[in-house]
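Values in this text are rule-based calculations from the coordinates and carry no lab data. Here the structure is a predicted model, which means the values were calculated and not measured. Cβ atoms are built from the backbone, for glycine too; each structure is taken alone.
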Structure P
Amino acid sequence: MPEDDLLTSEPMTPARIGIDCRKILDYGIGTITSNLIKNLALVDTEDEYSLLGDPAQIQKPGHNFTVVRESAKRYSISESIRLPLKARKLRLDLLHWLHYASSPLKPCRYVISIHDINHLLFPELLRSKTARLYAKSMLRLATRVADRIITASNTSKAEIVKHLHVPEDKISVIYNGVAEIFKPQPPEEVIQRLKTDYAIEPPYILYVGSLREHKNVARLLEAFKNLKMSLECDHSLVIVGDHPKQRAVLENYVKRNRLAQSVRFLGAVPHDKLPVLYSGAHLFVFPTLYEGFGLPVLEAMACGVPVCASDIHALREVAGDAAAFFRPYEPLDMADVMASVIMDPDIYDALKENGLQRASTFSWRRTAEQTLAVYQEVLGRV
């Protein structure tokens with residue numbers, strides 16, 4: 001193209017991009033959604049974004065963002081009809097489904113996030129045969145209709161390729177980030193807020209996440225009991241997260257084993273309250289049997305807390321050498337690893353410093369930049 005044509009060519013028309021934000025208040029996906037749209041507003045001021053969800057839950061992050069009411073029930077047939085119709089009405093060029101929900105109706109390009117395939121590998125997590133059939137069918141549909149799939153780790157990508165038979169070049173790995181609120185808090189303020197807000201006295205070991213069975217909290221309780229018996233330590237165990245059925249099972253275990261004075265269930269805690277709980281912990285433990293990424297591990301590291309975690313591929317990928325790993329099916333090994341970190345100041349300090357460094361390499365802005373690059377590629381702009 002001649003130089004004069006380059007100088008006089010018209011600017012590219014802004015793309016119309018929709019993002020499914022209906023799960024913005026959920027743990028995990030909600031964290032990803034809120035941080036993604038906040039940082040997209042920083043890296044893209046030209047394209048026009050429609051955020052689909054409940055306007056009472058979504059804060060518009062920039063001048064080129066509009067919140068559009070969409071109340072289609074999640075995990076339902078209606079979402080497969082209503083979201084494509086909304087995309088057509090809004091004349092979207094691209095719709096980003098931030099969960100594996102999708103539709104055979106396709107009025108525009110689709111980018112679909114598949115964070116993990118736990119519903120495929122652990123079908124017992126779903127309450128009914130209908131829910132299991134829906135999850136399996138929707139995962140397979142998503143891989144067919146997506147112009148691009150985004151997942152959060154190479155581990156998850158390998159599983160999607162293996163179990164859903166997706167070509168590798170259709171999947172983009174984009175790591176999640178760590179929000180700026182996750183950093184070491186002033187010790188005096190932490191102690192005061194722990195007492196005032198939760199009646200918690202350090203030292204304590206912390207777990208943050210769902211209480212669903214694959215998160216393996218039952219074995220964590222068994223490991224904690226062994227830890228108390230072997231070390232006679234004065235640590236308590238603080239558990240953040242909820243699941244009504246599993247919580248009742250776990251609380252019964254605590255009562256039967258006379259751990260009620262040492263174990264606290266806090267239930268769901270607002271995201272902006274977590275930095276204090278992380279910063280006040282002596283140790284963070286993440287005993288999950290399966291994970292696509294493991295955000296709480298990075299959040300704890302960013303707050304300066306040594307991490308003990310399950311020796312599984314995704315957590316090895318995310319945590320690198322900045323965590324102490326245990327065999328998640330063996331409570332005695334879990335207890336031994338926690339004890340080694342608590343008892344050895346050199347190990348403790350090394351994990352703390354390595355964790356801070358590791359967490360600093362993960363950025364939500366970078367996540368947004370890489371996601372925007374996927375949008376532009378799918379739209380044929382690069």
Structure Q
Amino acid sequence: MAIEFSERLRRIPVYPAADAYAVPDDVAMMASNESPDPPLPAVVDAITRVLGGLNRYPDPSNSRLRGALADRYGVPASRIAIGNGSVEILMAAGEALLEPGAELVYAWPSFSVYPHLAAASGATEIRVALDDEERHDLEAIAREITVATRLVIVCNPNNPTSTAVRLADIAAFVADVPRHVAVILDEAYCEFNLLDDPDASLELLGRHPNLVLLRTFSKIYGLSGLRVGFALAGSEDFVRAVNQVRQPFFCNSAAQAAAMEALRHQDAVAERVERAIVARVEIEEELASMGISCAESQANFAWFDLPVPEGEEPGDVEAAVVRGLAERGVIVRAGGALGKPGALRVTYGTPDHNRRFLAALRELVRTPATR
């Protein structure tokens with residue numbers, strides 16, 4: 001007799017993790033929105049200093065890291081939650097807020113973990129289509145909020161489409177959301193967003209106790225391998241709730257030490273943003289020369305539809321191009337797994353990796369511009 005698992009396990013979608021982690025060092029890894037920049041030497045030193053104490057559990061309150069974040073963002077430490085990546089806080093929020101009969105509202109395509117929240121909790125999910133420019137349609141999202149809604153998620157900039165909406169529009173949206181509804185503004189890529197100052201959304205926390213800003217050290221700080229994220233909340237209630245449903249010691253000692261040190265190097269953050277913007281412009285211009293138009297990126301990656309020859313299916317073209325890129329040493333994300341067959345999501349890499357990707361794609365696509 002086979003082991004019998006819970007019904008909810010059958011509801012939960014499998015996260016579409018990127019392939020090809022066990023690859024040679026010379027492969028261009030452009031699939032997972034990681035930073036191409038390694039950790040700063042000072043961050044590596046901070047990690048090394050704590051390794052001798054790994055026989056002890058990490059600080060379960062994350063007090064020093066929360067204090068450093070409080071100093072950086074001007075939010076009381078009691079309203080800051082730390083997580084094993086921001087996604088762990090997100091999943092804890094789903095467990096704390098959602099249940100059968102409750103509703104979750106979010107845009108689609110968006111971050112692949114969002115469907116997990118409703119499936120795991122038994123709540124009803126409501127997906128709202130993006131607008132014609134692949135941005136969040138905030139008015140359409142607002143129309144879906146009911147008395148049963150417990151959680152609304154806005155990913156800005158949005159993953160996988162790279163697009164963003166202006167903070168003024170988000171502020172107006174949050175102001176109209178009923179206070180019983182938690183609003184998570186997922187800002188994993190906010191440092192790359194040129195529409196507004198990345199810290200401008202902090203001002204909203206003082207006016208909206210139901211608002212949570214979700215951020216991470218995985219992207220601009222280059223700490224994906226250590227998994228450390230954080231939430232800045234409008235009230236202490238959110239922090240208490242997510243901590244109550246999680247296992248203890250959810251952020252390891254090395255991650256805490258690395259994050260605290262990384263916060264001290266905002267000059268490096270600015271330099272990395274600048275390099276990402278240069279890569280963004282170069283890739284968009286080269287793709288345009290091939291007859292391929294990108295979504296208006298405000299993140300560290302590009303999102304675009306592949307040209308589909310007459311008589312072929314978008315998903316088949318996508319699969320062939322992804323396979324052809326892999327054969328040429330370039331790993332990207334297929335749009336079909338992210339909600340849109342026929343699209344690609346490509347993380348900006350090193351200059352060499354960017355050139356390799358563009359040269360390989362030019363060999364594989366057939367448009368009037370490449371014939």
Structure R
Amino acid sequence: MPSPNAQTLLPPGQQLVAPGKWPVVGEREPRLPEGAWTISIRGAVERELTWSLEQLKTLPQVTRQIDIHCVTRWSLPQVEFTGVLLSSVLTACGLLPTAGYVSFVANSERDHSTSLPLSVLQMSNAMLAFDAAGQPLTSEHGGPVRVIVPGRYFFKSLKWLARIELLAEDRLGYWESHAGYHNGADPWHEERFLASDLDLRTVRELIETRDFSGRDLRGLSAAGLNLQGLKAIGAKLRDAHFEGADLRDGCFDGTNLSGAHLERANLRGASFCPDASGLAADLEGADFRGADLRGARLIGASLFGATFGPLDARESPPLAELIDETTIIDRVSLASLEATPDQREFWKAASVCDVPANSQPGNL
């Protein structure tokens with residue numbers, strides 16, 4: 001784990017997690033193979049090979065300190081990883097001239113994958129890691145072997161590596177094609193999410209009806225708009241801009257608002273609860289600074305990397321005008337802030353209604 005005195009320059013929009021904390025993001029367990037764990041290399045190579053973990057570990061191993069930057073806005077500096085360089089594995093296979101991209105595929109229930117240009121991986125000295133902080137990687141953090149790509153958001157560092165494919169043309173991975181994550185993933189340029197491909201006329205019509213339910217509106221620009229009573233159940237609103245918007249009594253049940261900008265938004269009476277199917281609201285990395293959350297309900301919501309409190313201590317309203325005893329948050333939502341204690345302390349500083357986990361919104 002990082003040194004307590006570690007001094008790390010953070011990319012924009014990131015915050016440090018508490019010492020000793022490494023938040024778990026995504027699935028916690030791999031899909032176990034029928035036999036022994038293997039890593040195969042296929043595609044534009046001279047020799048297609050399959051390695052067992054034991055064989056892979058016979059290659060020269062390196063130990064490096066890597067800064068983790070999660071797309072959900074938390075960072076963990078100087079984590080010590082041990083493994084083999086990706087270049088060692090590729091050298092053993094031999095690259096064909098057509099190899100321009102590398103796709104990593106996981107042993108996971110959702111068949112996670114991701115890709116990067118070969119040149120990016122070579123410049124970053126990407127590695128296949130077995131250990132973290134001197135201990136074998138736990139399954140929840142990608143063990144027995146995961147990819148580590150320095151200098152990119154951590155979703156590019158695939159958990160539970162099973163296959164490496166060398167490609168002539170790029171192929172979008174799971175997070176990029178299904179969840180709209182930016183394929184570049186450069187944290188210094190905040191390449192978090194792609195914008196949706198809806199045309200402007202359709203977006204205007206949706207804003208007029210105030211019903212975003214089930215729609216993909218990534219990167220939506222709705223700052224300052226009057227959207228009181230907005231219905232956005234199950235919508236995809238990653239990286240959406242609602243700065244200063246009137247969202248009173250809005251329903252964001254089961255909505256993905258990861259990375260959304262909600263600074264100074266009026267969210268009085270808004271609901272961030274599971275939808276009818278049980279899907280929880282995803283508020284990871286969302287910016288709620290200066291937002292009025294009085295009367296809001298946060299039940300079962302994931303708040304990893306979310307930020308709350310005054311936008312500017314010199315100009316923002318006092319705490320009592322942001323959250324009060326009418327604000328409801330359950331222990332599941334609070335627990336997701338364990339890695340960022342300053343954010344958890346924000347909630348402890350106010351007399352919010354702390355309800356048990358698995359509370360039903362209709363009974364509150």
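Assorted remarks:
- Of the structures P, Q, R, the one that 47, 25, 24 was derived from, the read-out being Cα extents along the principal axes in Å, for residues 157-220 alone: R
- Origin of the derived value 23 (relative contact order in percent (Cα under 8 Å, 6 or more apart); candidates P, Q, R): Q
- Origin of the derived value 10.5, 31 (Rg and Dmax of the Cα atoms in Å, for residues 253-292 alone; candidates P, Q, R): R
- Highest-scoring label, criterion being distance in nm of label points 7 Å out along Cα→Cβ at positions 13 and 325, among P, Q, R: P
- Identity of the structure behind -13000 (criterion: helix-only ellipticity at 222 nm (-39500 (n - 2.57) for each DSSP H run of 4 or more, over all residues; to 500), calculated), options P, Q, R: P
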